[in-house]
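Structures for review follow.
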Structure 1
Amino acid sequence: MLTLTIPALELYDEKKAEFITHDETTLELEHSLVSLSKWESKWEKPFLGPEEKTSDETLDYIKCMTLTPDVDPEVYNRLNNNHLEQINTYISAKMSATWFSEPRSTTGKAPVQRSREIITAEIIYYWIVAHNLDWEVQYWHLNRLFTLVKVCNQKNAPEKNQKRPKRDMVAERQRLNAERKAAVQSKG
């Protein structure tokens, strides 16, 4: 969770000839599947898609991330560049001690593996169901949830280089050869 303090502000309204004061506000924000789902329900497009977000869409995602109840909508207009930088840093944080060893390419650099599938909230909910995860994970930081899903995928994947004992492979070959000889009625 990210906690931001929006400082108090006093402005002068020249039309009304009076001062307007805005109290200090603390916002608690969570970048989670729930936030993503709220945003996608409103905008009806994938948040994690390749399209750049407009300033309205970005501001609305911050509203969807907000856990603090009954926030005056005016508070979001008082977010400054420092607040936005903190939010972006929080959203892109790894949020896990888990790391993955990726195979190196011939250039020595880690290969970039990108899926062509656009990830939406429903895809992520599917992953939760498919891996039989506790529904509590929908409230986790999104990157932490992605790490858990990747761990589940790797742990549940069959071993690529799983070696069978040599005697099993020889026995399998002998059995297959015997079947083939019998099928074509050959002795050798």
Structure 2
Amino acid sequence: MTATKTMLLATMVWAVTGAAQAQEPVTKANVMKVAATITAIDSTNRLVTFRDDTGNEDTLSVGPTVERFNELKVGQKVNFTYYESMVLQLVKSGEKGSGTSFEAALNRAKSALPAGTVATQEKMTVTVKSIDSTVPSVTVVTDEGRTVTRKIEDRKNLASIKPGDRIDITFTRALVTSVAPGN
């Protein structure tokens, strides 16, 4: 979970200053879709090799939470849709931030072929410790006391935040997969 928090803090820096400027929640979202064909299956080690339409090939380990692993077949298409969003909001003076939490959910679709969704949502409140407009960078402190410094892309965005400001971050990710019959 520490790696997730580090990634969350690294990701939040590209948008954190926009949240401070607007005084309103800022949402950034990305969606990536990939269709790949199963080219090999190692049932003993639960490994599946995929090739996408551009010829890129990758082998993924499929954990025991995938209950219908035995239904996967070479030649089947697998559609992956990855969603990622982040919401940042400056916490008003005197208000308590949302704190730290982590939630995860798994949904297995009831369909003829394997399909499902895995989603996570992580929340944290950080406090701006310092700002270096020459780099430009911002240093924040988590509720657990970790200090993290990250570079900011646009130095003008630092003008609207100051040491002591608190920022709520909500980072949501979801992976939707579905298997289609082979050609």
Structure 3
Amino acid sequence: MGYAVLLYFDHQTELSVWNLRHALIEQGIPSMLDKAENRPHISLAGFSNTDCDILISLVQEYANDIEPFDVQLGSIGTFPTDENVLFLSPVPTLQLLTHHQEFHNRLAKSKLVSSPYYVPTNWIPHCSVKMNIPDEQLQKAIEFCSKTFKPIIGQFQEIGIVEFQPIKHLAMWPLIAKVR
């Protein structure tokens, strides 16, 4: 069992990602992300094992310290792995990178260790569109997205923690900076 900390989009941005997922299904390209529990998101951190109570407290506090912020999903990409992941990349704004760094600073202070894939020096922010695409369909998926994808402009509005596999939502909070 593992855990992940996820940034979720506003409703319209999420809907745009769902529409792309469904358009790929219509092209005959299924994936494990087609289920409702896999809401579109950007992962801030992942853990193979951690103290869940400390993590929940840390993320809740973090959610209270930041407000919703803009995101633009500006390009498509893949990872060179056997999982054949097709994703949308957010434009790496200073705000996104700063929020990510601050979150990892808080993890370090709490002695929580994220997967190396999510530490600031290795992190490739992405919103997975499809995973485990059959090898023979990966090129078709890329070509379809290259012809149809238009950048998506929206906001990050929530942060949550999930347990996986299977995905179980443990907690979620709106991003609302409290006046101090």
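No value in this document is a laboratory result; all are computed from the given coordinates. Owing to the predicted nature of the structure, the values given are computational and were not obtained by experimental measurement. Cβ atoms are built from the backbone, for glycine too; each structure is taken alone.
A value of 22 was derived for relative contact order in percent (Cα under 8 Å, 6 or more apart); which structure in 1, 2, 3 was it taken from? Write down the numbers at each step before the final one.
Details: 1: 22; 2: 27; 3: 39.
Matching structure: 1.
Work out distance in nm of label points 7 Å out along Cα→Cβ at positions 59 and 131 for each of structures 1, 2, 3, then name the structure with the largest result. Working shown, then result.
Values: 1: 3.6; 2: 5.0; 3: 1.5.
Largest one: structure 2.
Given a value of -11000 for helix-only ellipticity at 222 nm (-39500 (n - 2.57) for each DSSP H run of 4 or more, over all residues; to 500), calculated from one of 1, 2, 3, which structure does it belong to?
Values: 1: -13000; 2: -4000; 3: -11000.
Derived from the structure labelled 3.
Among 1, 2, 3, considering only mean projected area of the Cα convex hull in nm², which has the greatest calculated value? Write out the running numbers ahead of the final one.
Values: 1: 19.5; 2: 12.7; 3: 10.1.
By mean projected area of the Cα convex hull in nm², the leading structure of 1, 2, 3 is 1.
Name the one structure among 1, 2, 3 that Rg and Dmax of the Cα atoms in Å, for residues 51-154 alone of 20.8, 58 was derived from. Display every interim value, and only then the final one.
On the way: 1: 17.2, 55; 2: 20.8, 58; 3: 16.3, 45.
Computing Rg and Dmax of the Cα atoms in Å, for residues 51-154 alone on every structure in 1, 2, 3 gives 20.8, 58 only for 2.
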